[in-house]
Structure I
C-alpha cells in the first residue's frame, strides 16, 4: 500500500540496522536456509500466525545479549547482506532530488553492551559511487565490534579508502544505563584517554536528543530546579530492559549533563568529546517518519494505530516494563542550510547549525556575541543581524572583551499548524574555578504579559486542551517570541555553554487522539497532554 505523509519532509535518511541486514525480508519470505533451522522455522511460523511482535522482542533480546544464533546471522560479506545494502543505496539515489528533497545514504550501527544502548546512525555525504565501495560496519564479531572506538576506526578507513565524508550520531543514551557519556572509563573498563576524547569529538558532531524511545535532554533528578525536566522520561532500564535503571546511571545518559561533563574533560585533555549539536529523529521502524501527535504510527507495525496499542507492552521483563502509551511522537531534525542538497545539509550538520524539535515544526534562531542590544530584537529578519554581529547555534565565543558579558539574540515562530509559544528559555552550564559543574535555566521571553513570581518562577501559561474532543485553542500563548538576553552572572574565567529551549502551550498528546478515535478508556497515569518543544545546539564560551 502506498502512503504519503500529510506534511512533507525536506530530507530523510533511512538507516537500516547494520547487523543482520537482509535477514528480515528473507524470514518473511520463508527462505529455505532459514526454514531449515529449527529456530528460524519457529520464528517464521509465529510471524505468520500474527505473533510477529513477540518474535521481534525475542530477537532484540537475543541480539542485545550477544546470543543471536550464529548460524542465522547475516554477516557483511554474505550475498543477502550485500544485496540489502545495495537496495538501501539505490533507494536513496532514486529519491534524492536536489533542491526539492534530499535522501541520504546511511545505516544504524547497532551496538549493545548486554542491552546497554550505544547505537550510532552513520550518515554519508556521498553518492553511491563511494558508499557502495564498503559495506557497513557491524556490531557482531568476527567482522564487527560493539566498541565505539572500532566504529570510529572504520569511519576513518572508509574516508581514507574512498575519499568520502561520513559522520556518526549517537542516540538513546537514556537506554544505555550510564555508558553513553562516560566520564572516567568506557563500558568495558578501559579508561578514557586522549585518543578516545579526540576521536569521538571528530566523528560525532551531533547527538539525537529526542525520539520515539524517550526524550534525552535532561532528567528531573539531574535538574531538580527545572520544572520542564520531566518530559517523556524513559528511565526503567536499558534497551531490552534486562537491567533496571539506578540513579547512579543517569549522569552518563542525558545531553545536558554530557555537555557539562564535556567541559571538564576538555579542561583535562584539551578537547571536548561532548561538544555536540542537538537534533531529533523518529527512530520509527514502519518506514513512516510520523512525528505528529495527530498522525502517529508508532515504533513498528505492531504499534500502528489500534484500540489496544496504548496498553500493550512495548517491552516487558522481570526488571520492568514500558507500555505502548509511553512511545513518544518525536522528533525532527532541523538544519540551517544554504540549500536542500546532501552537501549543504551535511555542511550544516558538521558545523552544528541545527536544532531538535519533539515533532512540532517550530522555527528557531539563536546567535551569540558581545554586541547585541535590545533594538536588535525589533526586526523581522533576526538572521541578518545575528550573522553580522555574532555566531549562530553550534558556534564558539572566546576570550571575553574587558567588562563584557555574552549576549544572545533568540527568536522563535510557532508551527503554522501547532500550538502557540509559551516561552523561550536559555539553558546555561558552566565549570567553575574549583572544578565543579553547574547549570541554570533562565526564562528570557514569554507570552501573554505574565509577571515573574516572587519565587523567581514564571507562572504557567494555562491550558485550553479539551480531552473530550482532543482539541485546543490558541487563545493563550504567542505565535512569535524574540528577545536579546545578556548573561547576568557571567564569569569570564569559566568555561560555559548556552542553548535555547522553546516551549509550546499545552496541546493534546497522541494518546488523546487515540482515546477519542477508538473510544477506549485508559488509566489515569496515561499522559494525555504534552508541551512540544525545541532544543537548539549550544554556543560555547571558552576563556
Structure II
C-alpha cells in the first residue's frame, strides 16, 4: 500500500513541477514583460525599473499572503518539518495554496529565492491531503509528507537520489527500509515525470579534472572551512534579518515590499542577484566573469551582494526555497578562492570552475548539515563524478566548521525560531511525549487464526522477519501470540504435525496498548514487552487487534524528546 501511494505522490510531484514552471513564466510576463531569466531581464532594465520591480513583486506577494491567510480560515502547522517531527502529518491545503501563489509573485519579480521550496511544500501538501481524504492514520500521513518532499526535490532538480536522501535525512530523519523504499519510488517517479516534460540535460557543466595526487586536496580542506564559516554566518544573518523586520511591526504587504525595495537597490549595482541564480552560476562555471579587468574584486562584490539579497528576501517573509541561492553563494565563494589562488601562483592545474562547484556543495552542506545530500545533489546536477574526492572532503569540513559559527541547520533553526517548537518541547517534556499511541500506530503484524495449522504458521515465519505472530479469533480479537522458538519441538513431530494448530502452541495475549493512550502512559508496557511490534487493540475489553507500535521507534522518539529537553534547539539534521 505504501509503495502504491508513493508512486501516486511521485506523479503529483512531476505535475506540480510542470505547473509551477509555467506559473513562474506567467508571473515573469506579469512583472518583467519578458520570459527570460530575471537576471537577463534585469541587466537590460534601467536603474529605476531594477529598483521598483522586486518591490512591486514583494507587495503583490504580501497581499496574497495577507488576504489569502484570512480566507484560508483555520490555522494550523503549515511547516512540513513540524507536522512530521511533532504533528500528525496534516498540512493545510488552503494555506499551502496561498503560499504557492505568493511564491509565484516573488519568483516572477526577481526575488532572491529558489523555486524548489514551493514545489516541495505544495507536493507534500497535496500528498498529505490525499492521505487525509483516504482517512490515513498519522504514521502514514507523515510518510506521505516525506514522499511529497522527496518528489518535490527530485522533480525540481531532476535528481532522484537527492530527493530520497533529502526526505530521509532532513524530513523523516530515518533511513529504515520501510520508509526509504517509498521515498525512492516517489522520487524516481517524480523525476521521470519531469524528464518527460523538460528532458535530461544537466543543470551545470563542469570541466573534468583528474584528481590523482594527495597534494591537490589541502586546498579543498581550506575551502571547506571557508564555506562552513560563510554558511554559518549566513544562517546567523537570516535570523538577524527576521528579527529586524519583526521589530518594524509593518503589515505583511509593507514588509515584503520593503524587502523587495532593498533587493532592488542592490540590483541597481548587481543585477545578478535577481532570481535563484541559475544563469549566474553557469556563467561563473564557464569563466565568463574571469575575463574582466578586476575579476577577483567583482566576484567578491557579487558574493556579498547575493548574501545580502537572499538574507533580506528571506528575512522579510518571502516564500521560496533557499537551496539554489545557497549554491549561488557557494559558487561565488569557490570562484573567489580559486581565482585568488591562481593570482598568487598556486593550484594552476585546477581550474576555477572546480573550486566553484565544490564551493556550491560545501556551502550547501554547511547550511543543511547534510554532507551526503550535498555530495549527491552536486553530482546529480552536474553529472560529473570527477568532483567527488574534493567535494567529499570539503563538505564534511564545512559542516564541522559551520557548527562553530552557528549551532543549528537551516531547517532545525526554522523550527526553533519561527514555529517555537523547541520552546514547547522544553515546557511540556517534548511533543513526542504528548502524542498518543494512535499517532505512532502502524498496521498490525498480519495475524493467524486459532485453527491455522502449525505448518502454515511455520511458513509465515520463514517468509518474514518476525519472532512473534498474533493469534486472533473470528472477530479479530487478540487471543494470544505464537513465538518462533515455541514451534521448534512441534516441527519435528512429523506424523502428528497436521493435527497441531496455532491454538495448541500459542502463548497468552501479551500486554497491549490502545490508540488513545498517551505515549508516556504506554511507555512501561512498551519497555517491558519482548515483542518488536507491540500489539494495539481497540480497548482492553474487546481486545480487537487494530495495529502495532514499533518498539524501537517509540523508544527512539522518547529518547530524542528527552535529549531535546536537555539541549537548546533540535539536532535532527546533524
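All of the numbers you see were taken from the coordinates with simple rules; none came from a lab. Computed from a predicted structure; not experimentally measured. Cβ atoms are built from the backbone, for glycine too; each structure is taken alone.
Thinking of I, II, which structure, once helix-only ellipticity at 222 nm (-39500 (n - 2.57) for each DSSP H run of 4 or more, over all residues; to 500) is computed, gives back -6500? Numbers along the way, then the final one.
Values: I: -6500; II: -20500.
The structure behind it is I.
One of I, II was used to compute volume of the Cα convex hull per residue in Å³, for residues 463-510 alone, and the answer was 95. Which one was it?
Values: I: 120; II: 95.
It was calculated from structure II.
For structures I, II, which has the highest computed value of relative contact order in percent (Cα under 8 Å, 6 or more apart)?
II
Identify the structure, out of I, II, from whose coordinates P(r) over Cα pairs in 20 Å bins from 0, in percent was calculated to give 21, 57, 21, 1.
Answer by label: I.
Match the computed value 0.8 of distance in nm of label points 7 Å out along Cα→Cβ at positions 439 and 535 to one of the structures I, II, and report its label.
The value was obtained from structure I.
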